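> In the part that follows, the structures are each spelled out as C-alpha cells.
Just so you know, all these numbers are worked out from the coordinates, no wet-lab data involved. Keep in mind that what you see is a predicted model, and the values were worked out from it rather than measured.
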Structure P
Amino acid sequence: MPRRGAAAKAGLPAGVRALAMGVMGAVLALVVVLLLRTASFPGPEELRGWGRTEASRIPAKFTKAELTAMKEALKEAIQIPTVAFTSDNINTTALLEFGEHLRKVFPSMFSTSFIQHEIVGEYSHLFTIRGSDPKLEPYMLLAHIDVVPASDDGWEVPPFSGLERDGFIYGRGTLDNKNSVMAILQAMELLLRRNYVPQRSFYISLGHDEEVSGKHGAERIAALLESRGIRLSFIIDEGGYILDGFLSGIEKPFAVISVSEKGGMNLRLQVESAPGHSSAPPKETSIGILAAAVSRLEQTPMPNMFGYGTEKSMLEQLAGQFGFPLNVILTNLWIFGPIVSRVLEKSPISSAMLRTTAALTMFNAGIKTNVIPSTAQATVNIRIHPGQTISEVLEIIRNIVADDRVQYEVLNAFNPLPLSPYDHEAFGYQLLRRTIKDVFPEVSVVVPGICIGNTDVRHYANISTGLYRLNPVSLSEESFKSFHGLNERISIQAYENQVTFLFELIQNADTEKVPKPHSAVHEL
C-alpha cells in the first residue's frame with residue numbers, strides 16, 4: 001500500500017503514566033468530581049439479537065482437511081510474485097497466474113448461479129453475490145492482490161517462498177494483503193459448500209494495483225458500479241487491526257476500526273539559480289537554498305489537530321482499560337486534552353495520528369562535481385490529517401519555507417475523506433464490532449481510529465459513506481515492522497481466525513437493520 005510504513009495505527013507512549021502523576025497533583029481539587037464522572041462514563045454498548053437466527057446459522061466449524069487446504073492455498077498464493085513497482089510496471093504475468101490460482105482453489109465462487117464474476121482493468125476481479133432479499137442494501141468486501149517488491153537480502157526465508165515455519169507462513173503479502181484476498185474468498189467458498197444463500201447482496205472487489213494508487217483497479221471498479229447506479233451500505237477494506245501489547249498499561253488486546261484515512265499530496269519544491277564553476281561559488285547555490293527550505297520544513301511540525309479526528313473518541317473508549325490515574329485523565333479530556341496531546345507528540349506513530357506529516361523522500365540536483373547546478377528539486381510526501389485540506393496545508397508549507405525563491409508544483413493530491421459514522425446507528429461499524437466480539441472474545445474494547453496511510457477504499461467514496469478499514473488479524477508491535485519490510489509473516493492460527501471472522505461476518509450481515517443497543521437503564 002502506498003502508505004503505512006507499517007505500523008502506525010495506534011500508540012500511547014509509556015511516558016504518559018509518569019506525566020499523569022504530576023498532572024494529578026495540580027488538580028486534586030477536582031478529583032472527586034472527575035472520579036464520579038469516570039464511574040458514569042458510558043462504555044461501548046452491547047448489541048443483541050441480530051444476524052441470522054440460530055436455526056439458520058451455519059457454524060464456523062472446519063474439518064482438518066479444510067484447514068489444511070486453507071493453509072496450502074494461502075502458501076501457493078504467496079509464491080506468485082504479483083509485485084507492483086509503479087503504475088506502469090506490474091508483474092502482469094503473475095497477476096494472470098494468480099487469477100488461475102483463484103479459479104483452482106475456489107471453484108464454487110466461479111460456478112455458483114447467483115455469483116457473477118467480472119475482470120476489470122484486465123487484472124482486477126469483481127464478484128457480485130446476489131442475495132435473496134432485494135430490499136437490503138448491498139455491501140462490499142475489499143482487498144488487493146498486488147504486493148510491494150522484496151529482495152532476498154535480510155529475509156530469513158525467500159520472500160516469495162510461502163514457507164511454513166514454527167506455526168507461521170512467511171512471505172510478501174501474508175499481511176499486506178493477500179491474506180485478506182484469500183480469506184474473503186475462502187470464507188465464502190466454505191459457506192457455499194454448506195449450501196449458504198445470502199439474504200443481503202454483496203460485492204467482493206480485488207484490486208491489482210493498490211500499492212501504486214489503485215488507478216487501474218479499484219478506481220475503475222468503483223466507476224463501473226457508479227455507472228450502474230449502485231449504492232453500498234458499507235465497505236470493509238484493510239487498515240485497522242486487533243492490537244496486542246501496543247499500549248503500556250493495557251493488558252488485553254483491543255481492536256481499532258479505522259473510520260477515515262489521511263489525504264495525500266506529493267509536492268515538488270524547486271529552486272533555480274545561475275549555474276557556474278565550483279571554483280568561484282556564489283554566496284548561495286540552488287542546492288543550499290533548497291536544503292535550507294526543506295530543513296525548515298522538517299524542523300517545523302504541522303499543527304497539532306487533536307480532537308479534529310477520532311483521537312478523543314479513541315482515547316475515551318480506551319480509558320476504562322487503564323488503571324488510576326490514567327483512566328481519570330483519559331475520561332476527562334475536556335480538562336486534560338491539551339496535555340495528553342502534547343505527550344502523544346513524543347512518539348512518531350502517535351504524532352502522525354494527530355497531524356499532517358511531511359516527509360522529504362527525493363532530492364535531485366547536480367550533473368558534475370565541479371559544476372554548480374542551475375536547478376535543485378526536492379519531493380515531499382505529505383499525509384493530510386482529516387481536519388485539514390490540501391489548500392490549507394499548502395499555505396502552511398509556504399509560511400514555513402518563507403522563501404520566494406522556492407517554487408511549488410503539486411504532482412498529485414487528494415483531500416482526506418470525511419469520517420464514516422461509528423455511532424450505534426452505523427450498520428457497518430456495528431456489524432464489525434459485534435463480529436469482533438463474537439470471534440475474538442479476548443478483545444477488551446473496539447475503538448474508532450484513523451488510518452494514517454491510504455487504501456483502495458477511498459476510491460469508493462462516491463457510492464458509500466460507510467468506509468471502514470479492518471484486517472481482522474491479531475498483531476503485536478513486532479509484527480507491524482514487517483509491513484513493507486523484512487520477514488513479513490502471519491501465524492496459521494491468525495489466518496484461520498480471519499477466515500472464521502469473515503465466515504461469521506457474511507452471515508451477520510443478513511439482517512435488516514442495527515438493533516437498538518441494550519440499555520443499562522431500566523424502567524420499573
Structure Q
Amino acid sequence: MDKDQKDNTQASTTASPVWLRTCEKETLQPVEGKVKGNLPPWLNGRLTRNGPGKVQYGKTRFNHLFDGSSYVHQFIINDGKVFYQSRYLQSDAYKKNTKADRIVVSEFGTAAYPDPCKNILQRFMSHFTPITKVDPTDNCVVNVCHYGDQLYALTETKNMRRIDPETLATVGEKTKLDQYIAVNTATAHPHVDPDGTVYNMGNSYANKKGPTYNIIKFPPPKVVNGQNLSSVEQAEIIATIPCQWKMYPSYYHSFGITDNYFVFVEQPFVFNLKKFLLNHYLHRPYLGAVEWYADQKTKFRVVRRDTLELMKTTYVTDAFVTFHHTNAFEKDGQLVVDLAAMDDGKVINQFMLRNFEKSEHEISAKMLSTHRRFVLPLEVDDVSADTNLVTLKDTKCSAYKRRDGTIQLQAEVISKQAFDLPRINYKYNGKEYTYAYGVEVNTKAEFAELVKMNVQTGETWLWREEGKLVSEPVFVATPGGTREDDGVVLSTIIAKADPKFVALLVLDPETWTEMARVEFQACGTVPSTFHGQFAAADQTVHLY
C-alpha cells in the first residue's frame with residue numbers, strides 16, 4: 001500500500017479545519033434566512049456555488065483538497081427574501097463511493113481502493129485496463145456554468161453533470177464531451193460572450209503530432225428543423241495550439257479572452273505522460289505525475305479570434321504558475337494580461353489534506369499568489385532588440401525582442417497583497433478595467449479576507465470578520481449602471497466555531513463596506529467552496 005493510501009485510511013480524531021469538513025445532512029428544502037441591512041430591490045436571482053463537501057467514506061479519506069465530493073450550495077434572492085439550499089452532486093463517483101462506503105473512484109490526488117464487490121481476479125485485471133478505456137471521474141467539484149438555460153457542474157475531466165437550478169438535483173446521465181468533440185479534458189473556467197456563446201479550452205492527447213490545447217466553442221441553443229439543439233450538442237473545436245513539450249503537456253486551469261484574441265499560458269507545471277501512464281497501471285494518484293520545472297520558461301500563446309490562427313510570435317517569461325486569469329484587454333497595439341500567479345509550482349503539494357490536520361502547518365508566504373500584469377506587444381516584426389516594446393504609460397512591464405525572435409516579458413506585480421480567485425464586473429471582460437475582486441488566501445490555505453484592488457494603482461481594500469471565512473466574490477452589476485463599480489459584490493461567510501452557520505454577504509463595491517447579510521442555520525455542516533455563478537432572474541444569458 002502506498003504512503004498516500006495509508007494516510008487516507010486514518011480518520012481525523014480532532015476538530016476538523018474547514019477543508020476537512022464533511023456535510024452529514026443536506027439542506028434539501030430551501031430555508032429562509034434572517035436579513036440584516038438593506039438588500040437592493042433590483043437584486044433577484046440565484047447564486048450557485050460549488051466545492052468539496054465530503055472528504056471521507058468509511059475509513060478511507062481523500063488525499064488532496066481537489067478530491068472531495070462535490071457539494072452544491074444555492075442562495076435564492078426573491079423580492080427582499082433570501083433562501084438557502086444545498087445538496088450533494090449525485091455523480092457516479094459519489095454514488096459508487098457511497099454504496100461501497102469507501103473510495104472506489106480515483107481522483108486527482110487519490111487512487112481508488114479496490115472495489116469490494118470485485119473478486120481477486122477482477123481486481124487484478126482492473127490494474128491492466130487500458131487508460132483509454134477508463135472513464136475519468138465525474139465528481140464535478142470546481143465550478144458551475146450555464147450553457148444556455150442548462151446549468152452544469154464542472155471539473156477538469158471530459159465529464160460534466162447537469163443540475164436542476166430549482167432543486168439542485170442532478171439531471172440525467174453525465175455529459176461526456178468526447179462524444180461531441182475530440183478532447184480528453186476541459187477547464188472549469190469557461191468564458192461567456194454577451195450573446196450566450198460559451199468558450200472553453202481542453203486537451204487532446206491522441207493527435208498524431210502530439211498533444212494539443214484546443215479552444216472549444218459552445219454556441220447558444222437553437223432550433224433546427226423543429227429539433228432543439230443545446231449548446232453542448234453544438235460543441236466544436238475552433239482552434240488548436242500544439243504542445244511545445246510533447247510528453248509534458250502543461251497544466252492549466254483557466255485562460256484569457258479579449259474582443260480579438262484568446263490568451264493561453266503554457267507553464268512549466270506539467271503532466272509527465274510517462275508517469276501518468278505508469279501511475280495508472282501501478283494504481284497510484286495522478287498527482288504524482290505533476291512536475292514543476294523552475295528552470296524552464298512560461299510562454300504566452302495567442303490565437304486571433306477572426307482567423308482562429310495561432311500567432312507566430314512567442315512570448316516568454318520566467319517560470320510561474322497561475323490557476324486564475326483575472327482579465328485581458330487590448331490597448332495601443334498591446335495585449336494586457338492580468339492574472340494571479342505564484343513562483344513555485346510545488347505549492348500544489350501544500351494542499352494535501354493531511355497537512356490541514358497539523359496546527360503548525362503553514363504555506364510559505366512565497367507560495368501565495370499575487371496579482372501580476374504582463375504586456376504583450378502585438379507588432380514585433382521590425383523592432384530593435386534593445387528597446388522596451390511596452391509603450392503604455394503607468395506600467396513597469398517590459399518586453400524585449402531576443403535574437404531567436406521570441407519576446408522576453410517582465411511582469412509588474414500590481415500589489416504585494418496576497419490575492420487569488422479574482423473576479424471582475426464581467427461586462428468589462430476582455431476590456432480595459434479598473435477593479436478586481438478576490439480573496440486573500442492565508443498561510444493556512446483559508447479564504448481569510450475579501451480584497452478589492454485597483455489594478456491601475458495597486459491600491460487595495462480589505463474586508464474581514466474575526467472567526468469567519470469568506471468565499472470567492474461575485475460581482476453583480478446594477479441594471480442600467482454606467483460605472484464599473486455600480487452594483488454589489490456577493491460572497492458567503494462560514495464560521496470556524498459554528499459548522500452549521502452560513503451567510504450571504506452583500507458588499508458595496510465602491511466603499512467596500514457591508515450593505516447587508518442574510519444568516520442561516522443549515523441542516524448540516526457547511527463546507528467551504530471554490531467557485532460559483534450568479535443568474536439574474538430577469539436575464540436569459542448568465543455571465544460570470
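> One of P, Q was used to compute helix-only ellipticity at 222 nm (-39500 (n - 2.57) for each DSSP H run of 4 or more, over all residues; to 500), and the result was -10000. Which label is that?
The structure behind it is P.
> Which one of P, Q has Rg/Rh (Cα atoms, Kirkwood Rh), as calculated from the coordinates, equal to 0.95?
Derived from Q, not from the others.
> Of the structures P, Q, report the one carrying the highest value of relative contact order in percent (Cα under 8 Å, 6 or more apart).
For this comparison of relative contact order in percent (Cα under 8 Å, 6 or more apart), the top structure is P.
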